[in-house]
Structure I
Amino acid sequence: MRCFAHRERRVWHRGGTRGSEGREEIEVRVKLGVDLGGTKIEIIALDDRGGELMRRRVATPQGDYPGALRAIADLVRMTEAGLGLRGTLGVATPGAISRATGLLKNSNSTHLNGRPIRQDLEALLQREVRIANDANCFALSEATDGAAAGAAVVFGAILGTGTGAGIVVNGHVLTGPNAIAGEWGHNPMPWPEQGERSGPPCYCGRSGCIETYLSGPGMARDHERAGGEKLGAEAIAARAAAGDATCEATLRRHEDRLARSLAHVVNILDPDVIVLGGGMSNIGRLYENVPRLWGRFVFSDRVDTRLVRNRFGDSSGVRGAAWLWES
């Protein structure tokens with residue numbers, strides 16, 4: 001959707017036309033992205049080049065599906081009113097739209113499952129809405145203008161409260177016929193070590209999923225089981241850096257598990273770049289130690305895949321939602 005804005009003559013913009021009163025008339029295409037999270041709903045407005053025009057966030061109504069829809073619609077209307085522009089709209093959600101029913105599935109915000117979220121938002125806002133899994137949006141953001149910009153095949157893994165991933169190939173999100181491409185976190189830990197074969201229970205109903213080990217809560221549980229204190233992942237990393245032997249051992253187990261899990265991805269997808277997101281991506285030593293470990297498990301004489309930290313942090317999901325109209 002296209003609108004026009006004005007800038008002073010001294011600001012030149014390719015493709016602009018001369019307007020009245022000595023100003024240059026510039027075509028502006030606004031892309032709106034919404035990230036529907038468990039605790040917050042965020043909106044961003046981007047211009048054609050990915051420049052941020054506006055950003056707002058509100059608390060997510062807990063367990064309230066109609067309330068979440070109203071909150072999204074209100075954010076869209078307020079943002080467009082503030083800019084004086086109407087934009088395209090993409091939404092990042094937990095879970096995915098079922099190809100069989102058109103309803104949301106696999107969301108850890110369980111009150112959203114089985115809901116016609118796309119249809120309901122389109123009815124509220126009277127426009128087409130593009131919806132994708134939040135991990136897919138993260139991967140798209142980083143592949144478009146983030147840490148993996150220009151790479152042909154990108155695997156974006158989110159290691160946070162849960163563990164998910166998205167795949168982007170030549171600038172396009174890979175969704176798959178079952179809408180589950182990239183559901184890496186709900187596969188078993190590959191090449192399991194002693195004590196990992198049954199694994200912790202997962203909310204999906206199975207045990208030993210990658211998510212139960214590599215998420216922040218997974219690391220915390222592993223540390224406590226190994227005789228450590230009840231600590232969060234951030235505190236474990238900080239104490240390991242300060243020389244705490246128990247925390248160091250926990251981090252080493254985490255790095256080994258992450259290396260095995262990502263080697264499995266490399267063997268199947270062979271991506272150019274793997275980008276890490278979520279709170280666990282802030283552990284700086286992962287980017288050196290994990291590639292040092294994963295070569296034992298990758299079926300190749302060398303590994304050229306790069307492991308990188310995200311560029312946009314927790315903004316990648318909402319930015320990727322806005323980029324859905326370019327994917």
Structure II
Amino acid sequence: MDHLTDRQKVLLTLTIHEYIRSASPVGSQALVHRYNLDISSATVRNELAELTELGYLRQPHTSAGREPTESGYRYFVSQLLNESELPDTTRRMINHQFYQSRSDVEEWMRLAASVLAHQSRGASLVTAPHAEQVRLKHLELIATRGRQILMVLVIAGGEVHQRLLTLSERVPQEKLSITADRLTRLLQSKDAVEVRAMRSQLQDLELDITAFILQTMDQIHSAAAGEVYIDGFTNVLAEPEFAGSADARRALRLLEERPMLQDLLERTILTGSVGGVQVIIGGEGTWDELKQCSIVLARYGAPGLVTGTLGVLGPMRMPYGRAISTVRFMAGLLSDLVVESLGE
């Protein structure tokens with residue numbers, strides 16, 4: 001952006017602000033009047049034409065005003081990433097909502113999705129905390145009926161997985177409990193590679209159970225996102241550019257279809273640091289479903305142990321300042337809650 005003059009940077013920012021507010025192409029005269037500029041509309045018009053030539057604005061047709069391009073939005077977002085913060089009153093209100101909620105991860109996720117959708121006026125997504133390194137913490141084996149047993153596997157970080165297993169023969173509860181205790185002692189804090197290396201020390205029932213443990217650990221490792229909580233679809237569908245449009249529905253489908261969401265998270269947010277905000281504008285040439293949209297994402301949790309993802313999706317004309325500040329604050333808040341729960 002060094003090639004832009006200070007005046008061009010100001011006019012580009014004001015044009016994007018006005019377009020986000022009005023959802024209509026912005027003319028030079030409107031900018032002069034609304035922002036009390038001390039330059040003529042002819043001068044503004046010339047500067048907007050130059051910004052259009054440079055690729056930061058576009059003109060839908062000859063007699064229309066200007067609207068931002070993806071490059072224009074990218075400049076706008078770069079100015080906001082380190083500046084935007086939620087007002088103190090809003091932060092206190094959100095903190096109070098979580099303070100009143102039960103110490104329950106599922107309730108935190110639903111509340112976080114609701115807060116993000118309300119504050120950003122977009123569609124929100126929150127993935128449940130997920131173990132970054134799949135290490136066994138505890139194992140329970142419970143007899144149910146006949147040859148069936150319930151395996152309860154607790155992963156380091158607190159993530160719990162239950163699986164109904166069918167053994168080759170019926171095993172009494174006493175033997176199951178002894179086996180679970182021994183496997184917990186042997187395999188505790190070990191990842192899948194280390195568990196596989198321990199199989200030479202196991203026999204019979206222990207080997208069978210360990211095979212199921214490894215299957216479960218591999219499944220957990222391959223899933224980049226835990227359960228996904230979504231809110232605010234109606235916010236996106238109500239935006240003027242999406243009224244009766246298939247574009248919004250295609251974008252929202254990205255949040256609902258796990259393979260697509262998995263790809264998005266693996267290519268973007270899972271490579272970033274906890275608390276860092278990333279903004280995807282217009283699909284970044286990778287996701288056609290998002291070519292009319294933007295997504296603001298962040299990771300939360302305890303690095304190296306348990307992390308999740310949260311974010312908001314909206315039209316490219318989303319209120320970026322509000323979205324970025326809300327996502328950043330909620331990532332910090334959920335990180336604190338997850339760290340506290342691990343301590344407990």
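Compare FRET efficiency 1/(1 + (r/R0)^6) of positions 46 and 78 (r between Cβ atoms, R0 = 30 Å, to 0.05) across structures I, II and report the one with the greatest value. Structure I gives the largest value of FRET efficiency 1/(1 + (r/R0)^6) of positions 46 and 78 (r between Cβ atoms, R0 = 30 Å, to 0.05) among I, II. Comparing I, II, where is distance in nm of label points 7 Å out along Cα→Cβ at positions 150 and 294 highest? Structure II gives the largest value of distance in nm of label points 7 Å out along Cα→Cβ at positions 150 and 294 among I, II. Thinking of I, II, which structure, once semi-axes √(5λ) of the Cα gyration tensor in Å, for residues 102-277 alone is computed, gives back 41, 17, 15? Of the structures listed, the value fits II. When Cα Rg over 2.2 N^0.38 Å is calculated, the result is 1.27; to which of the structures I, II does this value belong? Going through each structure in turn, the value belongs to II. Can you spot which of I, II the value 2.5 was calculated from, given it is distance in nm of label points 7 Å out along Cα→Cβ at positions 38 and 118? For distance in nm of label points 7 Å out along Cα→Cβ at positions 38 and 118, the value 2.5 is produced by structure I.
Can you rank I, II by distance in nm of label points 7 Å out along Cα→Cβ at positions 126 and 230 and just name the one with the largest value? Let's see the in-between values first.
Working: I: 5.3; II: 1.7.
The maximum falls on structure I.
One of I, II was used to calculate helix-only ellipticity at 222 nm (-39500 (n - 2.57) for each DSSP H run of 4 or more, over all residues; to 500), giving -10000; which? Clearly, the read-out refers to I.
Just so you know, all these numbers are worked out from the coordinates, no wet-lab data involved. Remember, predicted model here, so these are calculated numbers, not experimental data. Cβ atoms are built from the backbone, for glycine too; each structure is taken alone.
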